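For reference, the structures are reproduced in the following blocks.
The numbers here are math on the coordinates, done by the rules we state, and not lab data. All values derive from a computational prediction rather than experimental measurement. Cβ atoms are built from the backbone, for glycine too; each structure is taken alone.
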Structure 1
Amino acid sequence: MSPLLRNILAVIVGLISGNVINMALIQLGYLVFPIEGLDPNDMEALAAVMPTLDAQYFIFPFLAHAVGTLSGAIIAAIIATGNGMKPALVIGGLFLVGGILVSFMIPAPTWFITMDIALAYIPMAWIGGKIGGLKKSE
């Protein structure tokens, strides 16, 4: 398989696996910290209630974004040719774009959006690229 094709495949597999982990953690968050009377699949209702929630309700969304990005980046780095940092950072960039878009669709407190954008995407992708590179050299 050509290196370019392998790196594209690495990004696709990393995105899919990272999103599966992201959604699993979001769903777990709804179980651990349920919001009374809210259907978590109703985006309009979720957007309306988000600004009123305590900090505990933002633990799982942050973990979902950070761990989803980290795991997707690790997987992409392991599959990719070379050291895998570029595909890992592509994962981080794509998750960052998604995080920014979601922050417009579902308003959250400014402190959460700032922390999420600053810490959950590019730093986690970089760490994932490093971990994936180490796994390949073992």
Structure 2
Amino acid sequence: MKAVIDTNVIVSGVLKPKSIPAEILNLILSGKLLICADSRIINEYREVLSRDKFGFPSGLIDDLIYFIESTSILVSPPPIKLDLIDKGDLPFIEVAFYTGAPIITGNKKHFQNVENIKIYNPKEFLNLYNNRSN
């Protein structure tokens, strides 16, 4: 199964090891869920995880980013013009359109104007995943 993972899900998964985003992260780390991304998304993961306020060790960040880069479906999607609440969401939308993968995000409201892409919060996605696995 593949998905475009919003940065907030990755960060929450690392910050809160017993959370639903952590379960998503564990699916990624176990190879059961493939991230679809481009260089902008990978760079955003690295930049956000490196913020001082989180205090993540640089080795952890490097290892996680290396794992994501080496196991993800990396693409170069064509640009799309959309009127978005948060312009920073555009790479995630472009990759989702290009790959046909859903987006998993903690900020579904940012994607209200987006059509033809499935958008899930972590709990919704986990329920879908678990129902498909049974």
Structure 3
Amino acid sequence: MARTKEILRWTYGILFALAGANHFVHTQFYASIMPPYLPWHTGLVYISGVCEIVLGLMLPFQRLAPFAAWGMIALIIAVTPANLHMALHADRYPDLSVAALWLRLPLQLVLIAWAYWYTRGQSRFLVNSGLPNEEGG
């Protein structure tokens, strides 16, 4: 199980970093899905892209994984308004199916659970820091 968890940690980290890089390739798309009540759409797209890249690159490293995972959870929660906005205004995104837009919302829960799996590391750093770990200490 430990080997599978490690492989999935690397996979998730790489995919998260690639998703962040995509913010710089398709900036206009990401800006277009931002709810109108949020300011500075392009800036927020860049900030979230940088955060995804950094967190994704941190996740594969066991010592950094718990911090990266908590950051990923916070970021996934932070982008929920954009995903909800898309689902509620599906007519503005005719290239995407309504079902896909709504399925993205529960997918966020899966991504949060996947990240949460890495919040409790077994590294000596966590044991010595007083932070919670899988060994209970």
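Work out distance in nm of label points 7 Å out along Cα→Cβ at positions 3 and 59 for each of structures 1, 2, 3, then name the structure with the largest result.
Sorting by distance in nm of label points 7 Å out along Cα→Cβ at positions 3 and 59 in descending order puts 1 first.
If Cα Rg over 2.2 N^0.38 Å, for residues 19-82 alone is computed to be 1.35, which of 1, 2, 3 is the source?
Matching structure: 1.
Here helix-only ellipticity at 222 nm (-39500 (n - 2.57) for each DSSP H run of 4 or more, over all residues; to 500) has been calculated and equals -25500, so which of 1, 2, 3 was it run on?
1
Out of 1, 2, 3, which one gives 2.3 for distance in nm of label points 7 Å out along Cα→Cβ at positions 11 and 43 as computed from the coordinates?
Answer for the origin of the read-out: 1.
If you rank structures 1, 2, 3 by relative contact order in percent (Cα under 8 Å, 6 or more apart), which sits at the top with the largest value?
When relative contact order in percent (Cα under 8 Å, 6 or more apart) is calculated for 1, 2, 3, structure 1 comes out on top.
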